[in-house]
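Values quoted throughout were computed directly from the atomic coordinates according to the rules given, and no laboratory measurement underlies them. If you're wondering where the values come from, they're calculated on a predicted model, not measured in any experiment. Cβ atoms are built from the backbone, for glycine too; each structure is taken alone.
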Structure P
Amino acid sequence: MAIMDNLDSTGQLSTRPLGGDAVPAWLDLHEAVERVDRAGDHVDAGELLDVLDDPKLDVARDTVGLWDGSRLAAFAVLHTPHGAVDVARFQGEATVHPQWRRRGIGVRLVRWLEGRARARHTGDATLSALPGELLLEGKAGDAGLLKLTEKCGFTACRWWFGMKQPVGGDRPEARPAPEGTRLVTYDAAYDEAARLAHNDAFRDHWNFSSLDRTDWRTWVTGARSFRPAMSRLLMAGDEVAAYLLAEESTAETAATGSRDCHVGYLGTRRAYRGRGAAPALLADLLRAAGGAGYATASLTVDTANPSGALGFYRQFGFAVDRESVTYARALDEAEQGLRS
């Protein structure tokens, strides 16, 4: 299949990659979908530009938009797991405008994502040495997504809880930092040490990809959503023993009228686990968030997290606010399906 052949099942849409000039229409599409789906997914133009500005994204080949004149009817983006260590799990993102649903466009976009993922997988000497999968993610209970994934041969493989709690009331007691460590506000001087700590802390987690400096700056401490003043580091000398990196979505604040301090990353180096590092970091953040003007604090947790994070967060007062599911299909299965 050519890169963009056969994407339009209606004969009414034109096809081309996304680009900076597509952002206004792309944002309109996201807003139209949110009005119908109510998934709580809010984005703004800056976040969409960040996706396109990712230096590792081949915009011309790994993005596609289906256009109804100047309106974006659907899109898909494929993200390549350059730092994968056990399985090369490609992250697919695809959305169809509510007015264009149930016309076969979603299935064709998924097939396009599969084709691009296979091309990326086989064309990379490092990734091709690993098994390949394509992942799709969405709100739990989304009947349309479930039907689409079943039709395309995907299986639910991971469940996630979005958890939240108010921060304006009673604050948690301060937790002492582990002996031999000190708790500090994030400092850019320790950015590289924080990256190394992250790669050590998460290497035993599902879908771990080692983040190089480019990934780290693009998606973590260089992201628009990153809030250094709310982020915390637990230092052992010049080494980051544990870290909490906070985020804030300006799009969500604009949509809801309420500021939320999101715990984007909370990790502890393996050598420091079991010594109270995470409780010290999280308690300090929750104590500070209310005074900084936030109404709530939130996070997302893998329900099968090997560190027992779900129970830990519940003990800290977080409650489930939303649920999402990740679906997976092996790339070799996808190729066999196209041949059959």
Structure Q
Amino acid sequence: MTGNTLAGVIGVLLVSLANYDAIRTTLSASHSGPITNRLISIVWSILLSIHRTRRCHWLLAATGPWITVGLILVWVMTLWLGWLLVFCGGSDAVVNANTQASASLVERIYFTGYTLTTLGYGDFVPGNDRWRLVPTLAAANGFFLFTLSITYMLNIVSNVTQKRHLALSISALGESPLEVLNTTHDNGKFTSLSQQLSPIQQTISILGQQHLAYPILHYYHAGSSQKSLPLALARLYQALILATIANPDLNASTHTQFTITLRVIDQFLDTLDSAFIHAATHLPPFPALEAYKTLPGFDTSQKQMQEGLSEQSQKVLLAYIQKDGWEWEDIWQLAEEKNVL
């Protein structure tokens, strides 16, 4: 295999692929690279299928960190293999520093590894001046990739924390649309709910861009419904739609806050629909809405409420929730109610 020009060409292609995928995934702030996209999609699809048959949220919750580690290992191994093939492109690319004998395949693997990690033991060296610059490029490439990977992991952890903080903040308002509205109705004025929406709007907007910049965030699943962002956003969305439609006496300030929040969530869903999920082909089933008609200030028919819950965004929300391993019923039922059922 050593001294094979074809191996060197393939190596250059692999090095280019590893760098392109890592740079596009970590720095493009828009979409992931080809390796990343296919790898995480395949792994998540398999685990989601298992979850749907056995209902194991712990499996999905463990997936995000391991996908991140696995992705970085794929980058490193692809880069290692690529540079190994480059160093196999000439018989004198790597030689023993003492005997000047051409290095074996195992020795080239060893040489490539310590070059990429910038250890530089010195027992193997380039065989001539033509190859002296190549290990320097490999070392710089390895240092760049390792630094990029560590920075990427730290950003992911920070963004996951913010994602779960938002979910908990929304869940504190209520764990179902009815509970949100019942807790914050203020005799039909919904003033307290309106006052809490401004910081939530800002965080949702930031998270939308973070999900676009770090697509792997989609695969950090929360095993608790209280920490699940898809469920939290869907519950808030349903509550705001129902309050807007069913309460004609909302003051202008409250109505504006509700409208802005709905628009911000729609923008978040548009980001998901372009990069992560595809809208469901059908609307989700309507829940029982009789209890909502008894809320203070609600003055509308069940049919009108159902019409408000028939927008295109409901299809995207349905797909988002199912892609995260939850069911539409999880939005409308409290955890204790679901356990009883």
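So Cα extents along the principal axes in Å, for residues 243-314 alone, computed for just one structure, reads 40, 29, 14; which one of P, Q is that? It would help to have the intermediate numbers written out before the result.
Values: P: 40, 26, 19; Q: 40, 29, 14.
Source structure for this number: Q.
Give the label, chosen from P, Q, of the structure having the highest value of Kirkwood radius over Cα pairs in Å.
Structure Q comes out on top.
Suppose FRET efficiency 1/(1 + (r/R0)^6) of positions 123 and 219 (r between Cβ atoms, R0 = 30 Å, to 0.05) works out to 0.85; of P, Q, which structure was it derived from?
Source structure for this number: P.
Between P, Q, which one scores greatest on distance in nm of label points 7 Å out along Cα→Cβ at positions 131 and 235?
Working: P: 4.3; Q: 6.3.
Comparing P, Q by distance in nm of label points 7 Å out along Cα→Cβ at positions 131 and 235, the maximum is at Q.
Of the structures labelled P, Q, one was used to calculate helix-only ellipticity at 222 nm (-39500 (n - 2.57) for each DSSP H run of 4 or more, over all residues; to 500), giving -9500. Name it.
Comparing all candidates, it corresponds to P.
Comparing mean count of other Cβ atoms within 10 Å over residues 19-26 across structures P, Q, which is largest?
Biggest value here belongs to Q.
Could you figure out which one of P, Q the value 40, 26, 11 for semi-axes √(5λ) of the Cα gyration tensor in Å, for residues 115-194 alone was computed from?
P
With P(r) over Cα pairs in 10 Å bins from 0, in percent, for residues 67-266 alone coming out at 7, 25, 31, 25, 10, 2, 0, pick the structure among P, Q it was computed from.
Answer by label: P.
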